[in-house]
Structure P
Amino acid sequence: MLGVIGGSGLYDMPGLSAHEERRVETPYGAPSDAILLGKLDGKPVAFLPRHGRGHKIPPHEINFRANIVALKTLGCTRVLSLSAVGSMKEAIHPGDVVVVDQFIDRTRQRPQSFFTTGLVGHVALADPVCAELADGLYAAAETSPARAHKGGTYLCVEGPQFSTRAESHEFRSLGVAVIGMTNAPEYKLAREAGLCYATLALATDYDCWHEGHDAVTVEQVIAVMKKNVANAQAIVRSVAAKLDEKRSCSCAGAGARGVITSEKDAAVVERLRAILG
């Protein structure tokens, strides 16, 4: 099943039927909100509003671990993340979409892993995005009215403040494509949980580095996001319709393969059962 993490307005889309809300409790607390289960043109999907309905949870307070565990518990094998971002390149215009393939994590206070004292594990993140899912996502994005870009690095900052001009220029020097506040540690946790993960980054502004544009404002972001909703819905619908139930990638079982603790604490194992199987 495909899990979709994004804004709550995304889920009111044509083709979605037989839906129900499911509240899930996890060893890490409650996820951002109830998860909407349904069928999109006959394919099962699960929608989770990352900030909760009404956008009540700031990026630095999102319970990322609970969100990932909840989706896996409900049977998701793939996670598609939809995220509003600032563009860090002239060629990526507000309104464009980017299927990113790399991340830089500049967050500071978020729990980064399911593995804690009692059970140690290490997963490979050289290629943090599932290529199989990302290819399908880009193919869907190319058929949408939005201009699509394949590849690029997503820089994740703590937030909830936007960057200073000095920070924005520093980040630009790293060669990143977009900047946002929500995809870390989401991508790391998805890999530990054995889920395929890909991001559709929706550019809303030029951050504050661009001399020809005003500094980013909340009003500006919301205005562009509203225009992007229809495009995002069409892309999600296309991806869901074409996904094969079987996965040929190596994402499944990544966390279980990474465990190196020999004498395992039963309580810790039980807490991690949802992600390790």
Structure Q
Amino acid sequence: MGIGSGLNGARVLVTAASQGIGFGAAQAFLEEGARVVINSSNAERLDSARRSLEPLGEVHGVLADLRVPADLDRLLEETSLRLGGLDTLVYVTGSPRPGVFLEQEFADWDAAARLLVVSPAYLARRAAERMLAGGSKGRMVFLTSVAIREPIPTIATSSVCRIAVAGLVRTLARELGPKGIRVNGILPGWIRTGRLDQIMQDSSRRKGTTPEAERAALEREIPLGRVGTTEELARAIVFLGSEMSSYVSGALLPVDGGLLRSVG
């Protein structure tokens, strides 16, 4: 018997899915037969993404700002109404602007903490309530970054605040495991997205080089010799968000081409 994902007909919510990593994850779940709700705070991008994904299966779009509590409540409510419940939550979010520590103001830290600490924790609670009410043996997958293991100087707010997601994953795995809900995290390395372009442009400006030179230098540091794709990252997300990982909970999985040097 082959190894199946068990996702056919599964009810999946992917946040920040109008482009980049979230879009790739939504696409992968649809290809496995899941029914998917995607989210964005940009109405035009959300509608475009939904139309692009529709040929793959049942997909709905919900406009919501992940920084606004009322929007998070409505996102879970509309997801449950459209899908009839929730089996898998995938939390993806945008990132704070690049910058070293001494460039960050109070407002920068406040915004980063809301997006990368408070919002995922609050959404996890609401998702868990929905899963438990529906009797689902649910799954949660939180996207964080390799920067929580080895901080990246030019993205100070992200390096600091995303560490909280690791604590959230371990806390929820212990608390929700006995209730049948598994919680895991993924530590993406350098993935081919607009965020990578943004960081390379910022780095080249600081060093007086070019984005192309910065990317080439970066790829020399990656043992596999290249940045990853959203499709490659999506495979790991589907693994943790499906029954293929039925005995995995509380894990933090690097998907980085071997970039991390640290052990543990």
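Laboratory data are not the source of any read-out in this text; all were calculated from the coordinates shown. Keep in mind it's a predicted model, so treat the numbers as computed, not measured. Cβ atoms are built from the backbone, for glycine too; each structure is taken alone.
With relative contact order in percent (Cα under 8 Å, 6 or more apart) as the yardstick, tell me which of P, Q scores highest.
P
For mean count of other Cβ atoms within 10 Å over residues 63-70, which of P, Q scores largest?
P
Using P(r) over Cα pairs in 5 Å bins from 0, in percent, for residues 119-182 alone as the calculated read-out, with 4, 13, 16, 19, 17, 17, 11, 3, 1, 0 as its value, let me know the right label among P, Q.
Corresponding structure: P.
One of P, Q was used to calculate mean count of other Cβ atoms within 10 Å over residues 167-174, giving 17.8; which?
Of the options listed, only Q reproduces it.
A value of 22.6 was computed for mean count of other Cβ atoms within 10 Å over residues 95-102; which of P, Q is the source structure?
Only structure P yields this read-out.
Which structure, out of P, Q, was helix-only ellipticity at 222 nm (-39500 (n - 2.57) for each DSSP H run of 4 or more, over all residues; to 500) calculated from, if the result is -13500?
Q
State the single structure among P, Q that was used to calculate FRET efficiency 1/(1 + (r/R0)^6) of positions 71 and 247 (r between Cβ atoms, R0 = 35 Å, to 0.05), giving 1.00.
P
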